[in-house]
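Student: For reference, the structures are reproduced in the following blocks.
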Structure I
Amino acid sequence: MKPKISVAIATFNEEKNLPDCLESVRGLDDEIVVVDGSSTDKTAKIAKKYGAKVIVTDNPPIFHINKQKAIDECRGDWILQLDADERVTPKLAEEIKLTIEQLNNEAINGYWIPRKNYFLGRFLTKGGQYPDYTLRLYRRGKGYLPCKSVHEQAEVEGKVGYLKNDLIHIADPNFSRYLLRFDRYTSLIADELEEKKLPLNLFTFLNYWFWQPLKWFLSTYFRHKGFMDGFPGFVFSGFSSLRFIVGYIKYWERINARQKI
């Protein structure tokens with residue numbers, strides 16, 4: 001008997017992205033589970049049109065909480081966790097099917113998948129952005145998300161392998177979309193600093209304003225050759241470096257506001 005595959009997706013206002021995502025898994029999925037964070041657009045309606053099991057809930061800041069809810073509802077032998085702005089290529093779909101069908105008794109419980117990220121009109125190939133391996137395919141009951149950080153990977157019990165074909169990620173079709181995500185991510189950095197109760201002093205100021213941004217920029221733009229991606233590579237390295245500064249400012253703003261009350 002062929003193993004069944006469940007596709008798990010968490011959504012919030014993804015009516016523009018979701019159709020292409022769900023089209024890309026046609027013929028691969030035996031089940032689609034969508035946990036929707038109370039979207040105000042047609043996301044839930046579109047998901048139902050594709051035969052998905054839709055669960056509507058709240059929209060937590062750490063979106064992985066809803067991703068884990070989707071994973072928990074899956075009943076397939078294997079779970080492919082996707083974001084609405086991701087696309088499974090035909091080659092990747094075929095590789096997934098063949099790989100899990102031919103496993104036999106080999107004790108592999110999960111697979112890393114290479115991901116191509118679209119940014120400012122092109123797919124980034126350098127700057128540490130490709131291959132952007134992400135752990136998205138795992139046996140049911142063997143993989144889960146810690147739900148502590150926006151950038152965390154899934155954790156899988158036991159042995160994991162690697163697939164060869166790419167998952168396509170259209171997170172930033174334009175720069176305005178990138179800035180929206182940038183704002184959300186820097187707020188989560190401020191949340192993490194608040195949880196750590198980071199002291200506001202000269203050392204932390206220098207660390208978040210100079211050392212961390214500089215280290216990141218030098219690593220992505222020079223060590224990992226982000227300059228080979230042209231202007232988009234420069235913008236990515238520059239703005240992703242700024243997240244440390246902006247997150248620190250947001251944290252400072254919160255602490256300063258409380259002291260004035």
Structure II
Amino acid sequence: MQYFELKCTAYLKQEIHFFDTFEVISKYISYAMCQDATLGALHNEYKPYNNYCFGGFFPREKEGFYKQGATYSFELRSIDEKMIDTLESLLRKNINNPLMLIVQTQKRVQKQRFLTEIYSATPTIITSGKDQNGKPYFWTTYKDGDILKLQEQLHNNLVKKYEYFYKQTLASNQNFIQLLELKNEKPQMIKLTNKNGDTYQLFGNKFRIVPNEDETSQKLAFLSLGVGLGEKSSFGAGFCVGKVSNDL
């Protein structure tokens with residue numbers, strides 16, 4: 001297994017608040033995809049899982065505003081090398097975006113490694129159930145709080161992604177998570193705007209996960225780095241970083 005990463009350097013044309021960054025990056029990527037016939041068809045096609053994920057701007061601005069005229073980096077990952085190669089070319093074109101411009105990309109190939117820990121750098125989102133009106137709600141300690149249920153959903157989501165992307169049945173005798181630690185006191189938000197201009201929020205959490213050591217668990221842990229953990233990865237949710245045994 002392996003995933004492919006683009007480190008993108010973005011020049012900001014306007015000041016952007018932290019809560020708006022996920023939508024700004026997501027729309028930039030979506031627009032770039034639509035400039036290619038194959039990726040455009042993939043973007044518009046209904047599919048249960050997206051094969052890419054991305055993280056937020058770095059370095060993080062402590063005051064919450066990313067500055068006009070400054071440059072920041074973010075990572076875009078996929079398990080599809082052809083998609084990454086096409087996007088590398090598309091993203092560097094002079095896209096007429098009023099908020100930012102990607103001025104540099106750098107590709108990296110990451111082969112599977114033995115992971116000792118996983119950290120969610122952006123909110124991880126899992127649909128937990130439906131309210132009395134039939135509207136889905138996301139897992140939070142306030143709405144649900146069942147950690148074992150959360151672990152099962154995170155595991156099942158990755159199993160389904162693996163089988164969908166690799167067209168292979170994955171033998172899974174145990175949950176890939178050995179230890180799950182919640183890293184935030186309050187739910188973390190991703191703000192989005194729909195086609196009508198109405199804003200809405202996706203709520204998630206940040207986790208520290210210690211995966212089990214067996215082969216299947218390690219495959220699922222590594223897959224989470226390439227396509228995201230949980231749901232809504234195309235909006236910036238579930239972007240993870242991993243720690244290997246020789247990390248300091």
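Student: Quick check on the output: 16.6 is mean count of other Cβ atoms within 10 Å over residues 93-100, derived from one of I, II. Which one produced it?
Tutor: Checking each candidate, the match is I.
Student: Comparing distance in nm of label points 7 Å out along Cα→Cβ at positions 69 and 85 across I, II, which is largest?
Tutor: Answer by largest value of distance in nm of label points 7 Å out along Cα→Cβ at positions 69 and 85: II.
Student: Here relative contact order in percent (Cα under 8 Å, 6 or more apart) was calculated and came to 18; which of the structures I, II was it taken from?
Tutor: That value comes from structure I.
Student: Ranked by FRET efficiency 1/(1 + (r/R0)^6) of positions 13 and 101 (r between Cβ atoms, R0 = 41 Å, to 0.05), which of I, II sits at the highest value?
Tutor: Going through I, II one by one, FRET efficiency 1/(1 + (r/R0)^6) of positions 13 and 101 (r between Cβ atoms, R0 = 41 Å, to 0.05) is largest in II.
Student: Could you figure out which one of I, II the value 63, 44, 35 for Cα extents along the principal axes in Å was computed from?
Tutor: I
Student: Out of I, II, choose the structure whose coordinates give helix-only ellipticity at 222 nm (-39500 (n - 2.57) for each DSSP H run of 4 or more, over all residues; to 500) equal to -9000 when calculated.
Tutor: The read-out was computed on structure II.
Student: On to the next question. If distance in nm of label points 7 Å out along Cα→Cβ at positions 37 and 197 computes to 2.8, which of I, II did it come from?
Tutor: I
Student: Could I ask something else about it? Out of I, II, which one gives 19.6 for mean count of other Cβ atoms within 10 Å over residues 5-12 as computed from the coordinates?
Tutor: II
Readers should treat all values here as calculations from the given coordinates under stated rules, not as data from a laboratory. This structure is a prediction, so every number in the text was calculated from the model and none was measured. Cβ atoms are built from the backbone, for glycine too; each structure is taken alone.
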